[in-house]
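Chemist: Structures incoming, each one as structure tokens.
Read the figures in this text as sums done on the coordinates, not as results from a lab. For clarity, every value in this text was computed on a predicted model and none was experimentally measured. Cβ atoms are built from the backbone, for glycine too; each structure is taken alone.
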Structure P
Amino acid sequence: MTIGPVEYLIVEFPGNEFNGEIIPAIIKLVDDGTIRLIDLMFITKDDDGHIAAVEFDERGGPSAFAELKGEVPGFINADDVEHTAEGLEANSSAALLVWEDVWAAPFVDAMRDSGGVLLEGARIPHHLVEAALTELNGAI
């Protein structure tokens with residue numbers, strides 16, 4: 001089985017204002033076969049700088065969490081939690097997501113079958129894309 005590209009994302013919620021609204025979006029991506037959720041960890045930092053981390057399937061709260069299905073709980077390790085926590089402001093929380101881009105697996109097969117080797121890949125930040133497109137659309 002080919003594994004598509006695997007990505008991670010850290011989303012901070014300043015003031016611990018996580019309301020769960022991203023969960024239905026994640027569920028839709030999984031249900032549509034766009035991604036396979038590998039792991040999801042919630043990390044909090046209190047006013048004193050104490051860190052707590054909870055796997056998504058251990059977290060209480062919105063019932064939407066029950067619908068999330070991770071394939072490899074425990075994939076995110078203590079070093080990942082520490083890295084995430086270093087960037088958090090006091091009294092904040094974050095969701096650390098790891099997923100496979102299932103949609104890209106056929107492309108990965110085709111690339112390898114044609115002798116291609118991936119040299120580099122990166123995600124371009126939204127604000128840079130938006131600025132470039134705004135500039136280009138204004139020039140057209």
Structure Q
Amino acid sequence: MSYFPPEITGPQPNIDDQVFWNYCQQHELRFQRCATCKRFRHPPGPVCSACRSFEVEWIPAPNTGIVFSFTIVHHAAHPAVAAITPYNVVIVDFPECDHVRLVSNVVDAAPDDIYIGMKVSLVWETAGNDLQVPRFRRGA
């Protein structure tokens with residue numbers, strides 16, 4: 001079962017993040033890194049903000065991260081999520097990838113169980129539009 005109901009569509013890839021989502025469909029979490037200066041960036045973009053290079057590479061991310069920040073949503077932003085409120089939105093930090101961060105959810109934690117610094121492990125879920133999306137579970 002997915003964290004969100006199927007009525008909530010998944011991401012709509014664009015020209016800048018299509019490669020990211022292509023890797024996700026293979027259950028591979030990868031982050032874009034500048035091939036010139038080696039700076040990670042997420043969300044993906046066409047140009048490195050540090051050195052202005054157009055050269056990129058896609059680096060595998062670890063399957064674990066750390067909750068950098070989070071919020072608990074108590075008011076449904078869409079009628080389809082009314083039944084699952086409150087729900088969490090977390091920012092997961094990846095120290096091994098120069099502290100690149102990813103917005104996601106912790107699928108197995110009650111609101112009071114989430115805390116900054118909490119270790120989380122990657123899991124994959126199918127979104128409403130059948131795309132595979134990275135989510136997380138407690139522990140690492």
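Chemist: When distance in nm of label points 7 Å out along Cα→Cβ at positions 30 and 46 is computed for each of P, Q, which one produces 3.0?
Modeler: Values: P: 3.0; Q: 2.1.
It traces back to P.
Chemist: Can you rank P, Q by mean count of other Cβ atoms within 10 Å over residues 86-93 and just name the one with the largest value?
Modeler: Checked P, Q; max of mean count of other Cβ atoms within 10 Å over residues 86-93 sits with Q.
Chemist: A value of 41, 18, 12 was computed for Cα extents along the principal axes in Å, for residues 6-53 alone; which of P, Q is the source structure?
Modeler: The read-out was computed on structure Q.
Chemist: If you don't mind, another one. Consider the structures P, Q: one of them gives 11.4, 34 for Rg and Dmax of the Cα atoms in Å, for residues 38-77 alone as calculated from the coordinates. Say which.
Modeler: On the way: P: 11.4, 34; Q: 15.4, 42.
Going through each structure in turn, the value belongs to P.
Chemist: With relative contact order in percent (Cα under 8 Å, 6 or more apart) as the yardstick, tell me which of P, Q scores highest.
Modeler: P
Chemist: Of the structures labelled P, Q, which one yields 0.25 when FRET efficiency 1/(1 + (r/R0)^6) of positions 14 and 110 (r between Cβ atoms, R0 = 35 Å, to 0.05) is computed from its coordinates?
Modeler: Values: P: 0.25; Q: 0.55.
Only one of P, Q returns 0.25 for FRET efficiency 1/(1 + (r/R0)^6) of positions 14 and 110 (r between Cβ atoms, R0 = 35 Å, to 0.05), namely P.
Chemist: Work out the source of -0.68, -1.32, -1.39 here, i.e. which of P, Q gives that when log10 I(q)/I(0) by the Debye sum over Cα atoms at q = 0.14, 0.21, 0.22 Å⁻¹ is computed.
Modeler: Checking each candidate, the match is Q.
Chemist: Then there is this: Among the shown structures P, Q, from which was the value -1500 of helix-only ellipticity at 222 nm (-39500 (n - 2.57) for each DSSP H run of 4 or more, over all residues; to 500) calculated?
Modeler: Considering all the candidates, the number was obtained from Q.
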